Structure 1
Amino acid sequence: MKADSCIRIIDPPPSSTRLLWAGLRSLRKPKLDGPPRLPEERLVRPAVELVAADITGYARACGFRPEHGVPLSFPHTLAFPLHLLLLTSPAFPWPASGMVHLANRIHQYQRLEAGQALRVEVHCERWVAHPKGQAVLIVTRAKGGGGLVWESESLYLRRGVAAPLGEPWQGVLDLDEAALVRTQRWSLPADLGRRFARISGDHNPIHTSWLGARLFGFPRAIAHGMWTLGRALAAQQPPRPLAAAELACEFKLPIFLPGSATLWNVPPTDTRHEFEVRNATGDKPHMRGLFIGGGQS
């Protein structure tokens, strides 16, 4: 990201209706003439409060307990509207609809507290060449008390782009398949996508309606990948707030709603937790992850 990139303050945050309309308008983006250009705008929310009621709603939806404090994945909900603004902007070369969330990395550097105000910054970091098309890495940084407290990298893919730009994707997580043991089974109701959309701000129709999912090639609605991640994290985190933690995850096959899924774990060593979310029979992966954390402030 260039140091002289344009900074745009987003205050107040965009409404869900505005983001939906922006997504629809982005469907009419002109066909590319030449290589794609990386947007140089940095979007900033200068003072975003960690609202206790929002944290509680998110925690309840994903299975976190009150003693977990602020879930490691919760700040993504503060940044997601800015992700959508970047992907729907005229500067981004493709429509936001159809972009596939491939992977996430999260680092937390100190304990987060309800009521705390954070400066949230989001920008497109670089292109990444993927075997199935062109991927873009969106970086989120949350700052508080004069320093960086939380950051993430989200990788989104546009399928079918020939000759993608950037370094080849190297994000493969290797787990010891033989050591994985099934630890949980989840039942996912038909309305999970609509309920999590209200909490996360992600109202993509592939998650919220049968018709919307069909329009994008799915037989029925699919669960949010970030819900799957949150649910898996809730099963890994020790029963206390995190002072520092890190996570890497890759999203695989979608989970159809209603449906069921199973959680598989490698027996943890100290603070290292390797896991995979699979289908009900355990033979197809939905998500793979590595969580390292357990420190308390």
Structure 2
Amino acid sequence: MLLYFVCLGLVLDEKAIKYLCLVFIVSGVYYAYDGNMAYFTGDWSRFEQGRLGGPAKGAYGDNNKFAVLLVITFPFLLFGFFFCKNVVLKTLTVVGMMLVIHCIFLTGSRGALLALGSSVFICSRSIKSRFFSYAIVVAFIAVVILQAQGTLNRGKEVVRNNEAEEVMNPRIKSWTVGMKLMTHYPILGTGLYRFREASFFHYPGETPHVAHNTLITFTVSSGIVCGFLYLYLFYRSYKMRQEVIRKAKPDTLIVYAANSSFAALIGFFVGAIFLDMMIFEPFYYLIMLLTATYFLQNHINNPDNVTENKKG
């Protein structure tokens, strides 16, 4: 409900949509620039076992969460290339995409790479030009093959270890324990961030880790209903985006914001399959941005209804 009222306060001013988009672009490109500078200047203190991490004292110090933050930025830059008419701005979006995607490769996050691929696919499906739609996918695949060998090799190494039964992926263990914990606490859950305590109590020695899956974290922490509500957020985001696209004029800021935020949400959703990201502020900002575009478009189509609601 709080999110609903916040969005109602934003919809009357299209500048708010623009500023929210700029927050994602500026913050993401800055983080990408900072990460690339650590690589080019040889600041190896930012690397752990060859993988770039986020700023040590920031909220995104973990390399996987840092990579997902960059994934969220990418759709705003990609759609920005087609939205901006100025050649200089188009060039800056291309530079920003290069910084972001290279920084994601530096993190060595396999989940983020998969999330980025999912986000790029959604972007390609939202672009009217069939040529550019296919070109984006082909270009992404080519870049991954040529530049992401380190990340791909890590995936092969994990597979080899699993086949040899030397090491089992800790995420699989955590997911298994999480599924079993749901049967113990189906209604109210274990309580926020009590996954490890509950796993130690019911299944001692099986996993020392957190859930490593945002859906499982929500469900185990707060019950099955909360897990369904988490999934419902993405369903409603899809429906809102579809309605905005159907009602809004093409090549407008509202369409740009709706497409970018939805593609970013898909990137987050895929990345969150492998990470515990229940507290990850950009996710909630994306929900707010997409909801704001939905209310703004409704206000444009039915200004009298919004005015009457405000008077009431």
Structure 3
Amino acid sequence: MEPVTVAVPRKGRPLEAVLDRLAGHPDAQRVVDDVTETLRREKAVTKGNATAAAGVYERLAEYSDPADPYRPDYTLLRDDREGKPRRIVFDTLTLDVAGVPVRLVGREEPFRALRKHEFALGFDSADLVLEEVVGLRGEPLATIADVNERIDPQDTDVRVVTGIGDTVYHTLMGDADAFDTDAFDRAFLDAYEGPLCISPRYERLVEAVVGLEALDGVEFVYPEEGVEEEAAIAETGLGVYLTVTGSTAREHGLTLGERLFPSETVLMENASEVSELAADGEAEALERVREAVAEGVDTELPVA
């Protein structure tokens, strides 16, 4: 059976979540753990928090095994940190998923690779869908189940299939003393006029999940370079940022308010490419992969 090719991120939490989700038996889990450990170690080297015993090309040759598709292969990218160091990132690995060989192929932007019809299936952050193709309306995008309904079919053939459960949240947070309240929720934001601190890359996402009507009278402001988001929000008094536990926000004197929207790694498909594969007799393999990814997932995303 020919492998089903799936685009995945080259590094970071979304890639780790995908690998963990697809590692269905002990042998695969050992390989997945090795990939995760290798990439975390290489991230530490790139950030200057660890020292490598060998050069980057020697390490790349040691890690990779291109002759065996069921062993991981890696590649090099230029990191955007000072000095533009070369960073070792994920390239390819084949795993058996529900009896179907699945070839994972690393991409810097899997969502965009699907939009360009390079893949039928792929994993990426749901945030990117909101940032790029979800239509903006007066009312908020209150649940992620509505994401597909807001995608213009003239814009892209890509749709969300399911989340994989690695959920964190875009959370409203603020200085309770400055506003004499701890009720930082949508009702508060509806009545609020003034600066709202967000990461600039989340501007369109915040517009979608808050709704344009609630943002009337609100001015987006952004952290200065080198200033962490929670510190900038504390300076502004009110903002939206991703939280897991919220401990860093609290350290800056912020009160966590309403979770405005879940951020999660998602399985996506390009409907046009899926139709072509189904016409070639691969419909059953694709469906088995979809079902295996969705089975037993604790997600706030729709499950197809």
If helix-only ellipticity at 222 nm (-39500 (n - 2.57) for each DSSP H run of 4 or more, over all residues; to 500) comes out at -25000 when worked out from the coordinates, which of 1, 2, 3 was used? 2
Between 1, 2, 3, which one scores greatest on mean count of other Cβ atoms within 10 Å over residues 67-74? 2
Given structures 1, 2, 3, which gives the highest value for FRET efficiency 1/(1 + (r/R0)^6) of positions 99 and 195 (r between Cβ atoms, R0 = 35 Å, to 0.05)? 1
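All of the numbers you see were taken from the coordinates with simple rules; none came from a lab. Small disclaimer: the values here were computed from a predicted structure and weren't measured. Cβ atoms are built from the backbone, for glycine too; each structure is taken alone.
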